[in-house]
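Next come the structures, one after another.
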Structure 1
Amino acid sequence: MNPRRKKTTILIGLLLGAAAANAQQQRALPLREAIDLSIRNSKELKGSEARIAGATAALREAVERKLPDASVSGSYLLLNKPTVNLKSSSSSGGGSGSGSPSAPRSAAYVMANVSMPLYAGGRIRYGVESARYLEQAARLDAADDREAIVSNTIDAYLNLYKSKSAVSIMEENLQSARQRVKELSDLEKNGLLARNDLLKAQLQQSNTELALLDAQNNWQLANINMDLMLGLPEATEIVIDSTSLATEVTLKPVEDYVQAGLQQRADLSALSFRRKAAETGVKATLAERYPSVAVTGGYVALDVPHVLTVLNAINLGIGVRYDIGSLWKNKARVQQAEARVQEAQAGEARLSEGVRLQVHQRYLAYLTSRKKIDVNATAVAQATENYRVVHNKYSNSLATTTELLDADAALLQARLNHAVAQADAVVAYDKLLQAAGLLSTSIQ
């Protein structure tokens, strides 16, 4: 075999092998499965889970403040030569006894204390309540993050669909352009067509090839973006399931979506719980003005060799602690807590207004997207008919090559606009559901 031919055969074999390997990496992926993968592999949601775990631990810490405090301490001490003077009630005239005959050189003691809170002015109860509100807010933040991940996945999926549709339309148009150039080349060779008209057709073919390269580049970037988002190998070629995009939409009045957003938006509910936590913080700060009451118990053992030994010294009683200074020091802390409540209330009201505006904006955007589908569908029909008429005229020498190429370009643009409008309508409806807090429930 010719060495050059042998090298060519090997190269073709390698290319075919690479093509087969790429074909094996294709993966058909419905939208529902893409959403599940994005949720499972989302770094943002892993961070949300960590924040929930932290809030849950803070709640447990607040609950554990109801439990008794217990401590044990002990020491063994080496002493110098102390002067020990033990006094007793039997000493006459309140006089002191004589010094100890032998000075102790060491001492040891053990103390154990237990304190069970009975009343703390409500500080423990309010602390638990506030921590519970903050835990619920963290869970709602995670739900809001999850809804954002779902929305981003749908956007990326539809962007991949649009880019792939553009590639398919461009490939079809390029095939038609090449066929047209072949036909015009035959006419030009036979002297039936001006050289300039052939050059125009060839120029349009070149422009279509360049547009196809751009479309393929956009599709490859969109595919890599989806692979990274879903945690798939970057070489995976995702095959869009267009049937998973076809959903019947029953549009409700805009006020229904507004009310749903005010009631079901996770971010708005999270702010509401943070406001409640701030209100509870005011109560907890006011509770610092009240005394604390606890049941206390203890055990003491003391041994000073040759001087004193105490065993089984057990005590039990009720302890009261009252920080009198809190009566005049607590006012500023209360004002700070009340300011946090006012800030939370303002944030909640601001977000409520934002929800109303956002729902109205996205409702109108969806209505516009549906009208664009109808307009672009009409444009495709008109462009198709226009191309048919111009092509017939051109076949009968009643239209120029420029008119034929213009009609073909108008048809291509109309088809692209229609494909984009269909995908944009799906995105617009999902954005409306997201604004109303209904996106996650709609895809279950």
Structure 2
Amino acid sequence: MSSLTAETGLTPEAELLESHKKFMEDKSSSNFSSLNKIGAQQFEKLGYPNSKHEMFTFVNTKSVATGFVSAKGSEVNKGQIAEFVYSGCERSLVVLVDGQYRENLSDLSDLDNGVKLVSGEEALADSKIREYLESSVQDENDTFAAINAAFCQDGLFLDIPAKVVMQSTIQILAISSGANGENESSYPRVLVRVGDLAEAKIIVRYAGLKGNYFVNSVQDFLIGNGAGLGLVQVETDQKEARNFSKTRLILNRDSRFSGANVSYGSALTRCHLEARLKATGSEFRFNSVGVLEKKEQVHHYMRVYHEAAQCSSDMHFKNIVNDQSRSSVDGTVIVEQDAQLTNSDQLINNLLLSDEAHADSKPNLIINADDVKCTHGNTVGQIDEEQLFYLKARGLSEAIAKTLLTKSFAASIVETIEFPSVRKNVEETLLKKLEANDG
């Protein structure tokens, strides 16, 4: 068990519980108080993880054991966030600053057809929502998701009614202000319910204004019968920042989820996704791309549970890893006994551009049914020398040839992103980072 700063000499558990005690004393009573207490209790059960913990085999958690100082929720104006708003989302924009919903920065004028959005504080006044969230925290298996529940002060609830087909793409922008010093933490919490036969597209983007901050977010997506959700999560944090996220998906009968993750690179990013295919005919699709350099890190921990028959899942990861950067994908598909006729594929591809870069892959299948079609694969390699020779023989410099090959490696994932403005931004960013290696 790692110890914290020499100033306190406390273990991470003791440091966090001490911070939580002060947090509860300082805050006024709110609808979040019960969730905060349950989160702290669950953290005590789980403990602070070390490298021997299954979920953190490839992640060094020492850098986020920094006292758990909650960000104050500084004032941010629209001019400061304008560059982080995607084209077409200006009138369907939801903004969180240091984990707290900011109505004055949000614009919901394109959200019609009975779509409901309220702050987390208001949402928890609803007994059904409170019961769901408290139950999910009591069953939480991720230490950092429990910490989120222990310290979160606000968030948002988005409810898309049955049969509503959203014409606008909703952007949820989670901004870290970094205004109150280094190592402060924020705890965004988002709950989205997509009603039966409804359709929605959502972009979740993380960004920071400055500082060495820590974002620890949790988001739940409840997808109704016959409903569809397209989701892309984009991490564009400051280079010194650390970003941990837990995404929980519940898929019901004939529901569809199409997701993507884009990692621009930061000091440490960890994405935990847990999907439960709970009824016949549900479909789960997920693609991820990351371009890492210097000492950037991105780690994925995926668990997909097939709990019903005739469901399908597909995951594809591509990481380009340069300099001393690190990536990892720990992905497991669990097929329960009643989940006959399951169809599942998982593929992890890593491209190493440096001898000091590191990529870990751990694809896994746990199959308890006998009539299934499940595959998984993994590749780790460098630029193909024959392809490089071919391009150089046609007059291209080695630097340009390498850029073309690395771009083409990522292209198959980038092209699957359903949101044109996100895809354009990703292509420009990938191009810039890859061309930086031409020298």
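Read-outs throughout are calculated quantities, based only on the coordinates presented, and are distinct from any laboratory measurement. Quick caveat: nothing in here was measured; it's all calculated off a predicted structure. Cβ atoms are built from the backbone, for glycine too; each structure is taken alone.
A few notes on this one:
- Of the structures 1, 2, the one that 3.4 was derived from, the read-out being distance in nm of label points 7 Å out along Cα→Cβ at positions 64 and 152: 1
- Calculating relative contact order in percent (Cα under 8 Å, 6 or more apart) for structures 1, 2 picks out 1 as the one with the greatest value.
- Winner on distance in nm of label points 7 Å out along Cα→Cβ at positions 32 and 120 once structures 1, 2 are ranked, highest first: 1
- For semi-axes √(5λ) of the Cα gyration tensor in Å, for residues 264-423 alone computed as 85, 22, 11, the structure of 1, 2 it came from: 1
- Identity of the structure behind 0.96 (criterion: Cα Rg over 2.2 N^0.38 Å, calculated), options 1, 2: 2
- Origin of the derived value -24500 (helix-only ellipticity at 222 nm (-39500 (n - 2.57) for each DSSP H run of 4 or more, over all residues; to 500); candidates 1, 2): 1
- Top of 1, 2 by FRET efficiency 1/(1 + (r/R0)^6) of positions 232 and 304 (r between Cβ atoms, R0 = 30 Å, to 0.05), largest first: 2
- When distance in nm of label points 7 Å out along Cα→Cβ at positions 168 and 416 is computed for each of 1, 2, the largest belongs to: 2
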